[in-house]
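Have a look at these structures, which come just after this line.
None of the figures in this text is laboratory data; all of them are computed from the coordinates on show. Only a predicted model underlies this, so the values are computations on that prediction, with no experimental measurement involved. Cβ atoms are built from the backbone, for glycine too; each structure is taken alone.
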Structure 1
Amino acid sequence: MGVVTQQLPDNWRLQNRYDTTIAFDGTLFSTPLTPLFASGSQEVIATASGRGSARFIRFQEQIVVVRHYLRGGGMAPLLGDNYLYTGWQRSRPVREVNLLHQLWRWALPVPRPVALQLVRHHALWWRGDLATLALPEVTPLLDHLCTTTLADELWREIGATLARFHRRGVYHADLNGRNILLDSEQKIWLIDFDRGQLRRPARRWQQANLQRLLRSLLKWQRQQPDFRFTPKHWQALLEGYQRELP
């Protein structure tokens, strides 16, 4: 891959070895970080399913979530975890780290990014991984709705949280009920900012973002007979959103 020197968040360091580059938060970790991404070399506490399974790993006194980049949609059977390499700074792990780090600095409720790995192969392709600090005691919104009826005020808080992201111009490319988490104190978190962007705030894309979330909830409702979601809940979410972002 060659020596990578492009800008990363402050205090991040680089580890180059052959076709592999690892970038990491130097305030949290010391070198080498290769074992963090090597399958089977660390204690795996738990796993989470989804597009690109995530592993919860105990590493250097931290609990870290490592997510492997994996394609979805029609290209998944053909390309799997292979992506065309068009430059370090344009790769999805680097872009997601830089975006997440900015959101974390703004004190928005996102996991703190701590490391990434980019592996070049066959000259034109890369595979990659992203590591973030684990959020304590969180559950996806969809899982909650399979067993629990959330109070209207909590739906309003979900809407208000989304509005805080939108007010900053944060576009979430895959806003759905799996990527909205609730912790044990009912604080709302957002995860998975792959292909996310910072945009000029505009009602058109913001409303389209909300509609994407609504479609995901309605789809899940059709699949789960006991799914606890009604038009009243969506209206409460919109009330919270509009209260925060009139």
Structure 2
Amino acid sequence: MNTQHHILIVEDEKAIRESLQDMLEINGYVVAIAENGLEGLKSIQEQKPNLIISDVMMPFMDGFELLRVMKSSFETELIPIIMLTAKVELESKLYGLELGADDYITKPFEFRELNLKINNLLVKHKKLTDNINRGVKATSQDVVFIKKLHLLLDEQIDNSKLSIDIIASQLNMSISTFSRWHKKIIKSSPNQYLKEYRLNRAKEMIQLNYGNVSEIALKTGFSSLSYFSTVYTDFFGINPSDDYPTIS
């Protein structure tokens, strides 16, 4: 997935910038770096990278302003961007999503998690460009809705009591409005989508070896281990305990 993909790192802290560059290059990416938002914007306009990783708090131009400018340009609006930040406030993240951010990762972070997010975004971006080439394009409101929904699910993925009522309320929508948007964009029922989202996150955690099966079940909001094992096996065709990566 990563062969010949170009990634731009926009980060003012030298240690983080160089560490990211080393890890990405080891994984086969072609990497460019910028020390602040102004340098980053120039690189984006000149190089058109496949993906951007940008800090939020930077001198001269912060990550939010960089995001606003690049997403307002036809030539750069579709480039996926991951915001790298020490800020964990939900409102700050929602603001970034409103501006067009595709994902967040909070410092300190594990590179395995960042690498997974990069791979996922590159796959999604290819699907998006393929759809555009076929004349199929989601509206900007659709994209923001999906990003906000995913952010809220990620923030509360370990909450076994998370319900459609709670999600709709946190999105400042009535249940009927939320259900209508969800049906229009995602097609499946909200409850089915929530269960599948939990399962996909569980699979990612298993692939990253983020704990044993019982721990991952709890981390993804399944209070019953037996139920988790059953639905995981039904959905993926493999028992979760057998889905861990083998160590050669």
Structure 3
Amino acid sequence: IPDAPTLLAEIGKPFGFSFFPADAAGNSTFGLRQGELPPGLELNGPRFEGTPTAPGSYRFRLEANRGGDIRDQDYVIRVLGRNLAQTASGVLINASISDDDVELIRDGSRRGATFYNRAPDGEPRQNHYGYQWDEDQTVSTLVYNPGLPEEWGGWFTSLRVEYRDAAGHWRNAALRSIEPPLDFDNSQWLKGAYIDHVLNVEPVTTQAIRIIGDAGGIEQDERNGGERRFYTAISELAIYAD
């Protein structure tokens, strides 16, 4: 049975994950050996599916049996609460020449379109993405999905989380972890596509929060113009209190 990173779900949103190809399952049977699925989800053949109803991290062991040949695998599903990005009064972004609609980063589709934060010149630069609200919000989790990086750019080479304090100043939030880790090398290799990266921070109460870091980019070959631009890519930025 293949393994998987921590799977992310959200209260009230349909969730589905196939842990084994249905056409390869044959006469295999599947069941839980230890732990339990999040409330609202069920095991349906080689697939978890349903609509979660309670937040939390749920760890369980799945067992597959094919004619007495038994294999098992551990999984974790983390159910998050309401995505606060949906109620933000505005999206925060650095100056960009991109024609893309930045609102796509909170449309709830982490496998949808990618926003490319295009650069006007070849100068190194920082990019940021975030939200602001009219009232205080408590934030402890951000989920950054970079979408589909391009061959010559579309990634961060550093990243931190900042929140705006009551005086209007940007402060660093204490970043506990990034899961799975981001690759910060200034290279197109090992970047992955449409991967949810969970940024866990010490809880902060604020009316604005953002991710910010150095944009990456490499020199194009002569056939493509030989230019170099520093920019990042993003498909979704979700914000949670839990």
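Say we calculate relative contact order in percent (Cα under 8 Å, 6 or more apart) for every structure; which of 1, 2, 3 gives the highest result?
Max of relative contact order in percent (Cα under 8 Å, 6 or more apart): 3.
If distance in nm of label points 7 Å out along Cα→Cβ at positions 120 and 216 is calculated from each of 1, 2, 3, which structure is the one that comes out at 3.4? Write out the running numbers ahead of the final one.
Details: 1: 3.4; 2: 1.4; 3: 2.6.
Attributed to the structure labelled 1.
Identify the structure, out of 1, 2, 3, from whose coordinates helix-only ellipticity at 222 nm (-39500 (n - 2.57) for each DSSP H run of 4 or more, over all residues; to 500) was calculated to give -17500.
Of the structures listed, the value fits 2.
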